[in-house]
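The structures come next, written out as structure tokens.
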Structure P
Amino acid sequence: MGDQQFGIGADMLRYVADEIKRTHDLGVEMAVVVGGGNIFRGVKASSLGMERTSADHMGMLATVINSLALQDALEKTGIQTRVQSAISMHEVAEPYILRRALRHLEKGRVVIFAAGTGNPYFTTDTAAVLRAQEIHAEVLLKATKVDGLYDADPALQADAEFIESISYMEVLERQLKVMDMTAISLAMDNDLPLVVFNLKEAGNIIGVARGERIGTLIGN
């Protein structure tokens, strides 16, 4: 969305593609999960009276639009990219097939997982953790608007303290709103490290790939 109130910001799209390319050029195998809140947010729509399942399916379709936009931007940088959708739509994206996704990654392609898990009532965060587990990712990066995890909302409280590292259980117990509880629990059950970082700070993605301490590390 960038600085816009709605839709896809062209400058932000190019920026994200460039950040992914810089990391991909190191030889890192990368998969991406994109949300759809810039277009449609299922939970918000359901709170206004829309049936939750219909609202969530609309949200999933919004992620497909974003995924196709990111695919186009990535391919303009010279990276071969494949979009795999959890909802079948063969004319615009491949169906999600794990072995095919792994093969794409082995061949140096960036894989974008669209349409969440394909099921209502599950967030994009949960879809990201699920896909990360399935492809045996070493780490999951959670892109945000702030430097990492704080003990309070830094936009509302000036004295909010930055958290450099924290356990899954502490995130759950303190109900820190970095990801939904289902996603955190799934990551904890499978010992998947999570790094929460500021997407708008150039070099953060490649920094994590190089082993630098960027953002907040969530683990055991």
Structure Q
Amino acid sequence: MALRWLSRLMDRATLGDKSYDFLFEPGPPDEVVSVDCETTGLDPRRDEIISVAAIRIRGDRILSSRSFTAVARPRVAIAAEAIKVHGLREIDVARARPMSEILPGLLHYVGGRPLVGYYIDFDIAMLNNHVTEMLGVQLPNPRIEVSSIYYERKYGDAPPGAQIDLTFATILRDLKLPLFNQHDAFSDALMTAMIYLSLKDLRARGVRIPRARTRSAVDHHGM
């Protein structure tokens, strides 16, 4: 915690464009932003964003009608395997704006609010490639990882050797939430926002997610 605070302090001091100092200020109380990116591949060192969505959450409301969405034109080719996942081809992004033009609007939309995501570190790493180019620093926003909250609610008291499943579809199913068109940035951000609110409610009420009993546990109980 102390190292992160010190890093934020140093980044704020070296911020390349002081008009973005607002990123280091806390966002409105009880507001977070669900974020998702679709990319040219899975290597943050060389791949780039081709689609990004951000949706504000205020209290227990998802402000989907005020979302931020954009398709971006990357500087690298889209990997064939990535196209199979999200369906975005070179022709689909050829006339889109580059991330350098999209990023200012996204940063003003997000502000200093915490960022919510499913494996959020990857999305932030992809965003930081462009933030660092523009501002010389990385995003200072706090991160909220929904799979970690889900793990705590379902597996926090699990015995050693318990089978762990943190897949997106399983989380949605356990929380009785709908599965939309996955690997679309807006749909993924929206589903992640719903997951976040469901888990937040469970945690506030002290409710755990039930686990299927293993056969050994069932057999032991029956003896």
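Quick check for you: by relative contact order in percent (Cα under 8 Å, 6 or more apart), which of P, Q is greatest? List each step's numbers first, then the result.
Values: P: 18; Q: 23.
Looking at the calculated values, the largest one is Q.
With mean projected area of the Cα convex hull in nm² derived from the coordinates and found to be 12.1, which of P, Q does the value describe?
Details: P: 12.1; Q: 14.7.
Going label by label, the one that fits is P.
Quick one: Rg/Rh (Cα atoms, Kirkwood Rh), for residues 29-92 alone came out at 1.06 when computed from one of P, Q, so which one is it? Please list the in-between numbers first.
On the way: P: 1.06; Q: 1.09.
The read-out was computed on structure P.
Every number here is computed from the coordinates shown, using simple stated rules; none is lab data. Please read all numbers here as calculations on a predicted model, not as lab measurements.
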